[in-house]
1. Tell me which structure, out of P, Q, gives 4.0 once distance in nm of label points 7 Å out along Cα→Cβ at positions 103 and 215 is calculated.
2. Suppose volume of the Cα convex hull per residue in Å³ works out to 137; of P, Q, which structure was it derived from?
3. Comparing distance in nm of label points 7 Å out along Cα→Cβ at positions 143 and 159 across structures P, Q, which is largest?
4. Computing FRET efficiency 1/(1 + (r/R0)^6) of positions 39 and 271 (r between Cβ atoms, R0 = 35 Å, to 0.05) for each of P, Q, which one ends up highest?
5. Identify which of structures P, Q gives the largest calculated value of mean projected area of the Cα convex hull in nm², for residues 63-246 alone.
6. Looking at structures P, Q, which one was helix-only ellipticity at 222 nm (-39500 (n - 2.57) for each DSSP H run of 4 or more, over all residues; to 500) calculated from, given that it came out as -11000?
Structure P
Amino acid sequence: MALLKPRTEVKIGSLVLKNPVMTASGTFGYGEEYAPYIDLNRLGAVVVKGISLEPRRGNPPPRIMETPGGMLNAIGLQNVGVKAFIGDKLPWLRQFDTKIIVNIFGETLEEYGKVAAALSGVDGIHALEVNISCPNVQKGGHVFGCDPDASHGVTKIVKSATDLPVIVKLSPNVSDITEIARSCEAAGADALSLINTLLGMSIDIERRIPHLRNVTGGLSGPVVKPVAVRMVWNTVRAVSIPVIGIGGIMESDDALEFLIAGAKAVQVGTANFVNPKATMEIVEGIESYLVRHGIGDVNELIGSLRTE
């Protein structure tokens, strides 16, 4: 007798997703850009590109390039700002039966709090994802996400400014990501997502200049997946809150690695540039795997890694 369709619903704190496949901030625009290619209703969640208090133009070009096994980007967090997002972008997203998560960032603790407060209580927003891989201009440009105390401070101020579930997105550019994870958990984070991009650089050897105008950029794509899987596995064992896996997920087999390692959900990023239908194929691939292995609920698969 054929198995019934497996249950794919997962919980990220109080947030219930119909399946564990989300989009990654910065790779899916505001959602509308991908509507011609996929059914947004089939996604567990749409995570929109990072939103700041005021609009940002981002970095000058060139600001993106392919690398072996991935890509470097230094977009500079270009976005329309929180007011225009609420007024111009969010109304279109409200038509879909999927969770909408807004990635936010700031250059000061005060900015993080103001963005979170502006989005709190707005119809159609289901959670906030906090990008802490940003420089704190009041602390000489030191990145919030590289210091446990600063990470704790950002998380605490966002939590105090909103009733929405708060997901903190962690930087891999640290010596011990679990230390940062625990500091965010202690400050009240409802979940963690990781990893953000690895810091990288590429040089034009003929002209002897950086390929990116910004000199350095964020490395993403398949090349980072083993690092991301390891960091997710370490973090899952260090905290008690849900962890969302990100990094180099191009197809369902990649997503399954993160789930087996303990991630409650995954985010698909760079794959969207290569294959606009990647998220749909990953949703279908996870379902096919569950049926093939006789697993009736995806939650039975999560954290099922055997190391002995």
Structure Q
Amino acid sequence: MINIESVSKSFKSLRAVDNLSLTIPAGQFLALLGPNGAGKTTLVEMVEGLQTPDSGQITLFGLTWARHGSQIRAKLGLSLQETRFVDKLTVRETLELFGSFYGLPRARSQEMLRLVDLEAKASTYTVHLSGGQRQRLALGVAVMHRPELLILDEPTTGLDPNARRDLWQILLDLKRQTGTTLILTTHYMEEAEQLCDRIVIMDQGKILADGTLAQLLAQYAQGEVITYGTGAGPTDGPELAAQLAQLPGYLAHHALSPTDGLSHQGQLLVQDLATALPALLELLKTLQVPLLQIGSRKKTLDDLFVAMTGRNLQG
């Protein structure tokens, strides 16, 4: 579907994309992640044909932008962070307008209204839509012509959690129904985890990691996390930390600055929550240390990025 070979792009002294290669097969949902300035948008703009690489080559469907621009556009759908519509066109008229660019029948607009759940807003002027409704309309416009490749550049930025999840469900339905290939850039870790088969992490114009979430966590950020807070007890401070190091599957311990009402607060990294958590509860009971807070979680994409770079993905 997409083949990116040794592509580089610079803006004056800034090397935005640095000799990057990537292949994306048909039907795959790929998340492109990284902090601001990682080169994600520049890479996506080159795939979209909005920027020309300084070196290297990008082919889509076996075609290049230099020779086959019209053919690529017919197969490509785009939805950006913000899409501007004609204020005094209704939702239905907007879909019909974009459908006319591809010679589509008006019936296709009705299909899109159902797909993006805007049937109740069909006669509403676009200027009166909420942020989430505008993003759903933008997605409807992007998939009107049944594109083989859909590129979404941070499509849920600024949306409330409910609107974000509504958009996720539409994309999952689209994947099941059409087999569309998707490139998604996002700052939301949960978004990438929920939607995408494969995750590519970029930083400073290069690919740091590439694989499924499970593969990347296993390779770069092993372990699971327990956070806890205790009151004062007979065993505290360094002595408690030494006892925690004896827990089954112990990997690491980080003391945290205790918040109000806590004598001690920390984070444990363990191999397996199911084994370590009961052992921790039993240990604190035996040591007569009152447990006031407890939480546990799997490692996340942000944990992964911190493990690789020392900073988080929003950094």
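1. Q
2. Values: P: 137; Q: 167.
Going through each structure in turn, the value belongs to P.
3. Comparing P, Q, the top value of distance in nm of label points 7 Å out along Cα→Cβ at positions 143 and 159 belongs to P.
4. Working: P: 1.00; Q: 0.50.
If we compare FRET efficiency 1/(1 + (r/R0)^6) of positions 39 and 271 (r between Cβ atoms, R0 = 35 Å, to 0.05) over P, Q, the biggest value is for P.
5. Details: P: 11.5; Q: 16.4.
Comparing P, Q by mean projected area of the Cα convex hull in nm², for residues 63-246 alone, the maximum is at Q.
6. Derived from Q, not from the others.
FYI, it's all coordinate maths here, none of it is from the lab. Fair warning: this is a prediction, and the values are worked out from it, not measured in the lab. Cβ atoms are built from the backbone, for glycine too; each structure is taken alone.
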